[in-house]
Structures are given as structure tokens and as C-alpha cells.
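Got some structures for you, see below.
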Structure P
């Protein structure tokens, strides 16, 4: 644990150059808006992307508006503190079932887990840019890990709010529909619609402009070929740069990824493995979004938890079990190494729109895209008595049917 803690400062050093850049855009856009200017006219120069705009839905702007009245240092402290709190809470949610199942030392393992999450590039970029990603993660995980499985009256509210704040979480409404959680899907849709209508009532002109025009203007978010964009469209853009890739290639690939990824996610849900289901859905979202910045891909973290849990649950006393355990352990270690080292933190890929013309550049500049595709295929779906797993002890094994582990 001391080694992990000692490594954190070195991991955060490259992020100092960000200097809460995104948070400053939010705050400057709020000042601009409060002065009576059109929200989506705000633009800020950037040496990498050229020009950057405020791109969040109007409901997000309503929540950010009060921060415009605070000093920047206070806002930085609040955003950073909330992100750290989100890391602690969500890490506990992810690890509690694993700690209980394998009788691991509780506080020590939680501390190591939290330090690991803080060391992952997506978390580092979230903190050093001043992003809101952990708020969305908390809303989604609270909904899918607790409210939805318990058929709570609040099931769907977290996903709906997250989708109203940022479009990326909308994929989880599709996941609810695919898993036949009709009521939760309806609540999520109604919540997102209600939040959007509230924003429209407060700022009708800006709302109309966002949903009819700015939503479709991907150039407002940044260059799709930039290495920080770890989506499938980003990969294709880096192959065709400086030209944009053909949508006739991208759209069929998106359809295949959505179909396969959600099919696996539904299978996981039916097996009782909620965490794997929502993780696969998050990976699908990262792949199919036209722009997926490195700080968007939180979903590698629960994938590592799933891989470690499956590794520990695999019985190594058979040849097949030993091979499976080695394979899952290697994927867990490899994934951890990739997401800690990252894609953009420790390597300057340059800012010119140049194509990836060597195998090394292709792998290096698309590491997260390739990792998403790999995990979409190999992430294990966990059941109580699956092949190669340790059998569950029972005093009356002949009278208890095999049931999925509730997660």
C-alpha cells in the first residue's frame, strides 16, 4: 500500500499542465451566460483543439451556474473533494461483495483499491481537468447496483439525471430496456425528460439551440483524430487523418458493437451478475460515442474488479481451472498496467492531424479502444457454480438448487 501511495505524486505530475482547464471553461461560460450572452456562443482558444465551446446540455448549465459566483479556488476544492468522495464511495460499492466472498482484510483492501482508482489515468484526468465524471458514475452505480435490483421506486432516477447532465449515460436506458426493466427505463426516461424540460423553462432559447443544432456539432467538442479521443470513431479518424473517416464504415461497426456488447450485458444480467452487465454497457458506450476522452472511461475499473474476483473464484486444482486462473489473472494485471500508465499522460503524441502509419503508433494511440474491444469479448460472467469456479459449500447440497450470485 505504501508503494502505491508513494507512486501517486509521480502519476499526477503530467496532469499539472491541465490546471483544471475544463473547469475553467465551465466557470467562464457561466460568467458569460450570467452576463446575458447566449450560452452556446461561448468559445475559448486551445492550442490542441483550436476552439472549445461549452457543450453540456442546458440542465448541466443550471447546476453549474451557482459555481460561477464562487472564487475559482473554492470551486476547484469543491469539485476535487466531491471527486475524491465519489472514488471512496464507489470503490467500497465495487469491493464489498469481493471482500465478503473471499474474506480479504477489509480496511487494507479498501485502501489499496481506493489508491489504485486514484492512480488510474481516467481518475487523474478527471481531477486535473476538473471534470464531473465521478458524479455521473455515482448516479449510475447507485441506480444499477442498488435501486434497480431491489425494484425500488427510485430505480431509474440516477440514470435519468446522469443522462440529463451528459449524453454519454443514455446508453444505460437502452440497457434497462434490453434487460426488460420496463419501469426503471420509464422512470429514467421521465427523469431525463423532466430535467430537460426544467432547463427549457428556465432557458428556452439556449435549450432549443442545443437540442436542434449544437447536439449534432461534434466539432465543438474537439478534433476526433486527437489521441485523447479513445472511441472507435477516434481510431478510424487516426487512420484517415487529416480526412474524416467514412460513416459507411463506422456505422456498421457501431451496430455490431452495440448488438454484441448488449447481448453479453443481457446474458450477465440474466445470470445475476449486475456489475458485469453494467460494465459491458459502459464499454459499449465508450466505443460507440464519436468522442470519448480518456477521462470518460471509468468502466475499466469495475472490469478489473470483476477479473480479480473471477480469478480468486477459480479453482486451480484442475488443469482447466489453473489455465483459466492464469489467463484471467494475466488480463487483470495487463488491464491494470495499461489504465495506470494510460494513453496520453506520459507520451506526447503531438497535436498535428497525422495518420497512424506504424503498428506501434496504431497500438499506442488506440490502446483504450483495443482494450475495450478485448474486454467486451473476454470479461467473465460470474455465477455461483460456473465452470472452473470453487464450489459453494452447503450443508445440504442435494436440496439447494444452483442460483446466480446476487450482485
Structure Q
């Protein structure tokens, strides 16, 4: 199949699932091209990207000088306009037509004709992909995740974008129920996990007895202040506790100050961004993985964090919270432990159980790895995605 991906930043460190998906589709013999709205400023180190051999085009950000390009025959096309009646500013409408035009020009330059258009995240820019699919009269699907569904204010355009899609993909049953209740009960919805490559995360069983790890963007929904409070409590009982944090983000200064306030500077090590190789080592050496996700006042939340999958694949049992789709990944008391969100004391109790109970830790570690191989394997999930794409072929 000839598939055009229309995405925001590519490749983006926090969206490795998109890269993995495209890589696996190309490995299966599909022709894949990527039309991206931005190229990340920071250099990304991913073996999958280094091995990826697909055409990639970056859309130019429109300016007022580009308004004349909207007079193109590629834009003044009835197929393009049929899904453009949604509430948005004139600038947003013009920008989406401009993006669609550039996408069409890129697709026209390919050595094959498109048969399917796919996007990730139901944001307003994805109307550009919908317009391009209309221009070629080919199916359009979109994968929804979390902030695009839950972070208020939800776009007034979201319902129409999802209703006009030929099929919706989402990452959890939790999301599926929410989409059906709030946005559309008519568009078919397939639950396909944002899987990983389990073989990339082979444990050497070399975990450090008192090492806890978090890999996260430093944003509110990750609940990292509660993680630090829990670490402070655990360090009272295990003074030699080591807490490694990989990541960066807007809350970095706040988190550093909190470490100082809690007096746990000797226990906490901020590692910032690391290479793939160092990431694997950190996951391998960690005794348990901590990600205390919360739902902020904005409504934003995680879907099913990929970092939890990676930790479980490495036989590093997780401690997380029972929000969103996380309980579909972490089976409490079988392959990890879940607490209610915003409860540092419960997190501390869960950490102590994993750090001090060897029998329980071994059972959870093995069960976690099996769960990822069985249900969150990117190869299996991409096969499901193929079925989704094929199911749309008779619709146009």
C-alpha cells in the first residue's frame, strides 16, 4: 500500500511511537512518505530513524506573503472544500489550505500514487491532511492520543475532524469510550496500542538494589513533584536510595528547587537527555520505574505512556497511577503497582514493596516483560494498523 503520513514534528523524541510505526510499515514492504509540519531543532538519536529510508518533506510555515498561493488550482477544488466548514479563524483556514497545497505538491513528486493518508493527534492542523486526502479521493485516518482529546479548551473543530475521518485509531479502550461519548458514535474506532520493539529492551538482570528511575518530560501531568515527595519518604527508610530522572521541560527549575527543599539532593540525579544506549542501561539498572501521572485542572492526561512499556519490557516493574489507559497496561499486583493519583504516601509504600520484596519483584518483572511482548509489540500493533488501512479501501 502507498501511505502518506501527515504529522507535526518529525522525528520527535517524545513521539517515538510514530517513528516506530512508520519504520515497521516500511519494513513490511509498504511505500511510506512523511509530510511533516516541522523539523525538531534538537538532533534525535534513534536507530530506527538512521535506518529509515522514506521520502520526507517539511511544510513551510505560511506567512501573509503566501496568500497568493491559495489561488492555485490545487486549492480551488471542490473535493478540497467539502470538509472545510468548521469553526476556526480565517488564518487557521488559510494555513490548512496552504499546508494541504504543499502536501499535494510533495505527493505529486513521489514515484507512486497515494492510496491512504494517516495522521496522529486530532489538532486543527490535521485538516491539511484531510484536504489532501479529499484532493486524491483517498481514505483518511487519524490516531488520537491524549492531550488532543482531553486538554481544555477542546477545539470546536475536533468533533468534525473525527467525524469526517474514514476511521479513527486510538491507543486505549478508555479513549474509545470517551470518543464515542463526546465526539462521534458513527465513525469506526480501532484500538491499536502505541507499541514498542521488545527485542530492543533485553534485560541483563543487572538491576541496582536501591535504584529508582523516571523517564519523562517535565510537565504537570507527569506528577513529578509527587515522585520527589515519595522519594523523600522512602529515603528515610533506605538512605542509600538512588533516584535517576531522565528528561527536561518547563518544570525543571521547579523540580530542582523541590529537591533542595526536601533535602534529597544526595538521592536525586537529573540526567537530562541521554542516548538510546544510555537509556537502555538506565532501564536495565533500575530496580523499579516510577511515573505518578495525574490529571491537572486543564483535563490533560497521559494515554498509555510509552516509557512504562519500555520499563516493563526491560523487566523493571513500574509504580504508576490508575488514570486513563494506564490500568490497561499495568495490571496492579501482577506486573506492577498502581496508586490513586496525587498520593505521595501511597507511592512511597509501593516503592518500598518493590525495593524490599525480592519474591514479588521477580514475579512482577517476568510478568511485565510477557505483557509487553504479548500485547504492546509494535510488530503486532502495526499488523492491526494494516487491517485498519485496508478496511477503508472500499469506502472511497
Structure R
């Protein structure tokens, strides 16, 4: 039997529900097979405010499998932190869990993430775009069931900016106050990538390293120094952007679908949503380029009931489950069949996320050396904010960032 310890993430009491499925049998009666599945998801997926999405989907899954007498054990782990826990102690972790694709390598390096093949891979590939599949594929193997794309875009006040204004960041800065997470290393590379900087070739070849150096990078650093000093620019940190939307001191921010409800509360009918604008560098328009990836349902290769775990993962990433996720929590679906439905495809939030994912983003690298890139970029943003990075030392500071990204990240 597989060892079952209490994972660090499961600090809250575990909720246990047993589903006997259809038929008159219970427990091991009626020829049913006893199945136990530990499932992790973010707390929001299990709250009453979200209609207890996870529990509801698991109940429906059990109803569709009367051959199994399933006991579900629910635990809380968000997509960003689940990978670390699974990689650290796979045998004490969930059988099925949600994870962000940029943590994939953490788990595969620890042999803690199951591959999807055969009919399951065919089903997943038939209902997702090539770009989404690529975000979960390593060395030709598929490691999860995608349930949403993961990127960021722009929210803006339609009473301040026109549809023409929002095409260019510098035009927007002439009309209203724009807030951007300058010190956040998930956002800041958008400017460098927009001017030709690269990471690991196409994002998968560690041997090619990071190219955030040379004139193209220095030009961006100088642009950002001027951007920070613009009287209509604010650095977004710790929720200040949404607070500014609420009190009217800020008219545009950059974030993702997770902030849609808060922005709607702040702007009401004036809420606008759009893919990323261009910015003007040395008289030329450059396209801001976000990191993009996906979130997926993963399966622990150490689980006792592998078939049931894989079937559940596929179901939690199915069109039915994604539709419920979208309706209950505004989680943007990636299932291609759902995205063809007018009610979903016409949603400005869906349009902005998909347009960013498809046209104004690069696939966020999930090679191991990507871990060296976060701190140097964050330090660049902080240096621009506090004034230690200036036009006089921009070239030197940019080269230091590039060297750190190609070494230990310090």
C-alpha cells in the first residue's frame, strides 16, 4: 500500500466524502471496486462562493462510474505551490492535483508527474490548441490535462481611453494614469522580449541561454527609466492598481482573469479589457509580449488507483468541467469546443486572454535554468524604481542583469 502522510500544504482539516455510485450496493458490495482518491485544488475551487466546484465535479464523476465505490479526500493546494510539495514527497501527496505549467520540470525531475498516452492523449490533443499542448509537453511526453491558459492583459477605464488610445501605451500615458507591475519579474520582461530579447532559444533549449543583453536590451532599460519618471505612470504593487481604479486615480492596469471581479466592482460599466498594447521605442512601435502558459490537472505516478486517477484528471479538464469552472469562477476555458460557442468566445475577458495568449505572448520557458531569471529581472525593476539604475549606468546594469540570468540568478 502507498504510504499516506499529511502533506505540509494540507493544514486545514480534510473533507472526506464517500460516493456509492448508482445501484443498490454499498461499500464493497454489488461488485464495486473500492477506490480512494486524494484531490488537491485551490481553496477557491472548494468554497461555497464557487458552488464547491471541485466537490460538485467529483460527485458527477462518481455518478458516471458506478463500477467504483469512490472515497474522495480533498486538500488545499494552489497551482503554484502544489508542484513543490509533490516533488518533495510524492508518496504523501495527492493523486490528482492542479499545477501551473511552469512548474512541470520541478515535478518531472523528481519523477513525480505521470505521462498521458494512448486514448487519453488523443482526447486531450483533440480538444486543445497546439500552443496549449506544447505548454505541457516535455521531450515529446504530455504531462497533464489543461483547463485554462495562464497569462495577463490590460484592464482600462473606457471613460478615459478610446479603442484607438489603447493600441499604444505611450498614447495612453498622454490621456490618463497607467499602472504597471514594474518590479514584478513575471511582467517586466514584456518590454525586453518586445524588442527582440530571447530566453533559451525558443524557450526549450537551455544551451542557448538568455539574451537580455546588447543594444536591444539597453534601449529597453532606458525606455523603462523614462517610463518610471512619467507623471502619468504608477508602479503597481500590493493591490495599489485596483485601489487606484476604485478611487479614480488610475485608469489602466495590467493583470489577469483572477482580478476580473475586482476590476468590475471598481469600474462597473466603464470596465474595458484588451490584449497588450505596443510601446514606442526610438520612434518605432514595439509589441509588449507577455509570458504565457497553462494550468493543468496532473496525476501522481505513485498513486494506488492509476486508472481512476487518470480518468478523474481527464474529466476535471473536460468541456463540462471547464464550463462549470468558467460559470462559477470566471476561469477562462481552453477547450477548443467551448471556445467556439458564441456566449463564451464573445466574452471580452475570454477574447483578451486568448488574444494575448495567441498573438502577444511567448510560451514561458519551464526549463530548469529559468529559475535563474526571476531575481535579476526583479532587481532591475527595483533599481529603476529606487533610482539606482540611471541613463548613465543603464548599459552596465543591463549587462549585469543578463550575466546573472545566465549564471546563478544573483
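All of the numbers you see were taken from the coordinates with simple rules; none came from a lab. This is a predicted model, so every value here is computed, not measured.
By the measure mean projected area of the Cα convex hull in nm², for residues 293-380 alone, tell me the structure among P, Q, R with the highest figure. The structure with the largest value is R.
With Cα extents along the principal axes in Å, for residues 93-300 alone coming out at 63, 39, 30, pick the structure among P, Q, R it was computed from. Source structure: Q. With helix-only ellipticity at 222 nm (-39500 (n - 2.57) for each DSSP H run of 4 or more, over all residues; to 500) coming out at -19500, pick the structure among P, Q, R it was computed from. It must be structure P, since only it matches.
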